[in-house]
1. Rank structures P, Q by Kirkwood radius over Cα pairs in Å, for residues 135-246 alone and report only the one at the top, that is, the highest.
2. Between structures P, Q, where is distance in nm of label points 7 Å out along Cα→Cβ at positions 143 and 191 highest?
3. Matching task: 26, 15, 10 is the computed value of semi-axes √(5λ) of the Cα gyration tensor in Å, for residues 127-166 alone. Pick the structure from P, Q.
4. State the single structure among P, Q that was used to calculate helix-only ellipticity at 222 nm (-39500 (n - 2.57) for each DSSP H run of 4 or more, over all residues; to 500), giving -10500.
Structure P
Amino acid sequence: MNESYVIQSMYDYFQLKGKTAIVTGAGNGIGKGIAEMLASLGVNVVACDIEGDSVENTAKEVAEKGGIIRAVHCDVSNMDDVDRSIQTALDVFGGLDILVNNAAGCGGGVKLDNMTDQEWDRLINLNLTCVYKFIMRVLPIMRKQHSGKIVNISSGAAITGDWSDPHYAAAKGGVISLGRELAVELSKDGIYINTIAPGLIRTRMVLPWESVEANNILVGRLGEPRDVAATVAFLASAASDFYTGQVLCPNGGSWMY
């Protein structure tokens, strides 16, 4: 089969080439994998992260491979940073088609008996409220063009629970419920919202537990950032136009949902 035909068919099917996406938390781990994969499929990527050096490195690596990307130092809890990220997409690439809410933080193993109100508020704000606020900032753009894809990254902890960090599980559960509610409200505007709840993915956050946790995964390995990134690419593309309000779980068979 003609290789150029295959490549063109892929572009036609996914219809991602030339689209513009914002990816938060793109400096490392899952977010970096998402930025890399979207760029490889022809998406113009605005890569955001609170770690400025890390996101600049992501942009450098993607650009060296031929991807189109712009790095923005962004604290998602700072609305000025959020607005600047959105404006970068508009000024540099002329629009915004995709938002991937990936930026998050973990609780560090806090159990209920040691939970403080301040720690609870911190993680609920970072992992849930900031997702809501970023979405609200992009809605006027997507409503005006009557199209948009929003992909929120939740966690398996929202579905199965975990041995600690109830505030993390609660916030990530909220991300799932928020996505479902907004899918109901925004489908009339041509805006489709879906959520990904990954299993254990090999990032710096899970390194201390990877040798133990891999024993509970049916496919016999931890996930890689590309496993989540591939799911994002599908949900951000025209191939997923019959999906909204859904939760996809790349988890290697750790649980069935």
Structure Q
Amino acid sequence: MTSPEPQYAAILRQLRGAIAEAGTLALSKFRNNVRAWNKDNASPVTEADLAIDNFLRERLTGIDPAIGWLSEETVDVPERLTKERVWIVDPIDGTRSFIAGREDWAICAALVERGRPVATVVEVPATGESFAAIKGGGATKNGQKIFVSAKDEIRTAAIARPAKLNLALASLGNPTEVPRIHSIAVRLSRVASGEIDAALAAANANDWDLAAADLLVHEAGGKITDAGGRTPVYNLATHIHGALIAAGGTLHPKLVSALADTLE
């Protein structure tokens, strides 16, 4: 592991403080008759999403106004493509879970530099979990170092996935049932902490669903790639990704090989 750059460490401290405050704001609205409606793309949004988005945009852009901004709840502007560094934020990843009163939702933020995350936080306020990572500095959960699972056998691995990918795993002879984790960021964070062995994300996830947890997985010793083995790149003209595979370093190439035809 290389040493983290001091500039990233300073930014991560400020990021963690901002996300902790955002978590408190989210909990004040959680299971509290929050107002919700559907956006034009039929995905749900709540007053909590917008309040957290506004709060984080003010706090994070205040750290360095030269850093660009991309968020699920803010109108995308081409200006971000001219920025070497950009904040990529999901005020609430797992809004459906938030509305339903389930605990698997998260607040996610990543500082992305030249297409890859360098400092990130995934906060799960309902369970009191705070995941953080810094490029070259490892990943933590509630301040303690975390590492991916050493599992190397597909058939016995605990692999979280969306329901649409159940058949793909069944075809590999994997009978292990894993409780559904609706939030992609939470799913990937649990790979980073070794609580599950691997996770799959169906196609059409966005930068804000992935960037923060991406760094967690890599800094915890794992990998996250598409079915062709390519590492995601963020802050491109399109922020939509294909299907992805996250796992420990030994299991990951086996999953890529086994699922390449299914997920491409």
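Every number in this text was worked out from the coordinates using simple rules, so none of it is lab data. From a predicted model like this one, the values you see are computed outputs, not experimental measurements. Cβ atoms are built from the backbone, for glycine too; each structure is taken alone.
1. Largest calculated value belongs to P.
2. Biggest value here belongs to Q.
3. Q
4. Q
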